[in-house]
1. In terms of distance in nm of label points 7 Å out along Cα→Cβ at positions 37 and 85, which of structures P, Q is highest?
2. Taking Rg/Rh (Cα atoms, Kirkwood Rh) as the criterion, which structure among P, Q has the greatest value?
3. If mean count of other Cβ atoms within 10 Å over residues 301-308 comes out at 24.2 when worked out from the coordinates, which of P, Q was used?
4. Have a look at P, Q and say which one yields 19.1, 64 for Rg and Dmax of the Cα atoms in Å, for residues 181-372 alone, as calculated.
5. Can you tell which of P, Q yields 12 when relative contact order in percent (Cα under 8 Å, 6 or more apart) is derived from it?
6. Consider the structures P, Q: one of them gives 1.0 for distance in nm of label points 7 Å out along Cα→Cβ at positions 261 and 277 as calculated from the coordinates. Say which.
7. Using the calculated result 14.0 for mean count of other Cβ atoms within 10 Å over residues 133-140, pick out the matching structure from P, Q.
8. Comparing distance in nm of label points 7 Å out along Cα→Cβ at positions 77 and 125 across P, Q, which structure shows the greatest value?
Structure P
Amino acid sequence: MNVLLIEINPFAPASPPISLGYIAAFLKSRGFAVKILTLGENTSASRASLYDLVSSFQPALVGLSAYQRTMLYVIGLARFIKSLNNNVKIAIGGPQATFMPSAAFAELPDIDYICRSSGEITVLRVAQAIENGTPFSDLLGVSYKDANGAVYDMDEIEGFTDLDLYPSPYLDDVFDYSCMREAIMLTSRGCPHHCIYCYTPSAFKHKVSFHSVDRVIEEIRWIRKKGVRRLWFADPNISFKPARLIQLLDRMLAEGLETEMWLQTRADLVNLDLIKKMKRAGVTTIAYGLESASERVMPTIDKHISIEKVAEAIRLAQSQGIEVELFTMFGLPHETFEDAVKTLEFVTKNNVKIMGNSNSQQMQIYFGSPVCQHYEDYNIRPLNTKRPSYLSIGCQYETDSMSYHQISQIQALWRARSLDRGRRIVS
């Protein structure tokens, strides 16, 4: 049976979709034929090319990655695919889907499954059910709409805690390396923290799972053999276990695998010795989550880190010639206009270039985050009260301390200081 996995993001250049890569490798290891289609702002695609792909590959299942800002594209693709073959089953997964209310099925007529649990195992169960001719039987980890339009929410399904049990999308050559400028990698998944604006901790039950250092090194060797010389580590906190990261960097240095790297972690999880080792191994950019430079605001978002610690981490990286990016937000609960200005001033004062990820953005209220689940408790006033049920509040809100006009003013201030006109490059 054939499975087609699609990621569409017309707001950024196409890049290897690591999550779909893992799902593809897992399905292939279980005997399914899989293709990945990545559609970005630099991708040439048309109705004719999509028709040719679906007609020639004849997938029985199509999986679509769903994000708030791509939902209309996802809906359009699903409608087009169903118009070609109404028997094709379509699943959506990813950040927008995990906690999307099942009521969304009423406005998603072409979607059969909403994936709620670990992508690899959940999609495998769906694919096996379709292959067995019983597409709505023996399912876990999804909500689904059957042939009669009835909606069912199934129990969750746990993924592997040992990530090495998942086949590697790189070692199994899931991706086309010919146009790959950088390889997106995961050495771990999940986050144990409770920041109110973030979906990730809830999605992973506040747990962190890991690949072994041996597996990561094997992937780096293979990626370099394929001619890719830049790595982008997408772990939320790659130094969550500092000793493990040191072991990984030591192995890279011992084996001559020094490689240009981008990574992100918390500012309280680095020290000078670690930063020096990162530099020797090839780290060129490190991203920290600042969110706000207001000591008054930080506790209200459950971001338990001091502004001084962030400033220190910036200085450590810059002292070794490593570029620093800062993730920041405005429109936070209880944040005033003056608080938001402090964040801009902090970034400027610490000589962080305002470009790429360092372009601040308004807090996005997404399904699964504590602030979305309890927005009234944070004095959030949604502006899009008649939005479709497949969309969360997003950026359409104001707070008790900042009007929508003031939020827009802060955005304009950041864009005026931006070196790339507010374009966010990496994430």
Structure Q
Amino acid sequence: MSRQEITIGLFGFGVVGKGLWDVLEQTPGLKANIRKICVKNHDKPRPISTDHFTFEKNDLLDDKSINVIVELIDDPEAAFEIVTKAMQNGKGVVSANKKMIADHLEELLEMQKKYEVPFLYEASCCASIPIIRNLEEYYDNDLLVSLEGIVNGSTNYILTRTSEDKISYEQALQLAREKGYVESNPALDVEGFDAKYKLIILLLHAFGIVEQPENIFNLGIQRLGALELRLAAEKGYKIKLIALARKLENDKVIAFVMPQFVNPASRFYTVDDVFNGVQTETSFADKQFFIGRGAGAFPTASAVLSDISALSYNYRYEYKKMSQESLSLSNDFSIEVFVRFQHKDEVPTSDFISITEKYRSADGHYIVGRIGFDKMIKCSWAQNPGVSILLTPAFNAEPYLHKEQDALKSEGVGIRIQDTKSFG
């Protein structure tokens, strides 16, 4: 297949934009060049000739010699405007803006069909890990059962520092800020929003599900306290922020972002610092594991470069899973969780299906037990920023029939309490 020449209009020249410029310079085999670069800061010094730069977006969008727009800015709404006009003008688009894609997923799918243009966004999910292309191509025929992973390098760095350096969450967050690993608004990373936006994109390619961000639960690492950090160290666990999508036996799909205790048997145990790790499980091929850098100029730019290369061969996503299966998300399942709280009766045991452990001390209390997911996210104590909730090492999500479980509990069945100091 012959390659077409790619002429790029680039929006944004920050860390990733400059990284893309550098990797293109070192990839002579790819017939691609950057014609113009649109930036917003008039006074910022540039490391390359100012002849390449403009401050007017239409200089790129209306230039008929430019056939691909690469969008690498941090403003999701401005990015959506750019992508919309680029598609209307018949240009292919490459983007790394996960929030923009997650917020406007249905519209972006419709525009690709309407204007018959490709839209690729591998860099939006796990930087150097080519997970979207694998979900599109390799997992086309094999039945995917689950996809889970560490998809945010910033939080993984913070958690690595709490584990290896034995420092508090607040101290680790400050280190991440100093190194420039977190967003200007750290809540996007530490509260699990960034991971949720990526999960929404992966849900589309894994299970053909288009979902709005507000319909997926995300709990980040911002509530972590000394008790659970100490407990993890004592038991040889690590804490990781996990994004998960899994098909249950009833053909419903569950999806959420939550922190989890992981033990040394987990493949995620050794994924540290700014690395990402994604595990897939299929009906026939069992499990595969992908690991790679989840942040940084060159890892992200390499994913953008891969999309540009694919466009030179007229590649586009086919979204095959949308027509193969008719799946939808469900919150009707149960999980095993660790819940740490400060006040004695703050978390009622009656909210749980079963409890395997209770711990009380002067520096805090915790419960380990199984609870209906839908019930948990609606409990008032789960909304309390002083209450920490983590998945246990083997949380084992199961379909949860509320009426049957509530009937058992009303008869005194289903609540099991054991005062111990170990779980997992």
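Laboratory data are not the source of any read-out in this text; all were calculated from the coordinates shown. These numbers were taken from a predicted model, which means no experiment stands behind them. Cβ atoms are built from the backbone, for glycine too; each structure is taken alone.
1. Details: P: 1.2; Q: 2.0.
For this comparison of distance in nm of label points 7 Å out along Cα→Cβ at positions 37 and 85, the top structure is Q.
2. Numbers: P: 0.96; Q: 1.01.
Structure Q gives the largest value of Rg/Rh (Cα atoms, Kirkwood Rh) among P, Q.
3. Q
4. On the way: P: 16.9, 51; Q: 19.1, 64.
Comparing all candidates, it corresponds to Q.
5. Details: P: 12; Q: 17.
Going through each structure in turn, the value belongs to P.
6. Working: P: 1.0; Q: 1.8.
Source structure: P.
7. Values: P: 14.0; Q: 17.6.
It traces back to P.
8. On the way: P: 2.4; Q: 2.9.
Structure Q gives the largest value of distance in nm of label points 7 Å out along Cα→Cβ at positions 77 and 125 among P, Q.
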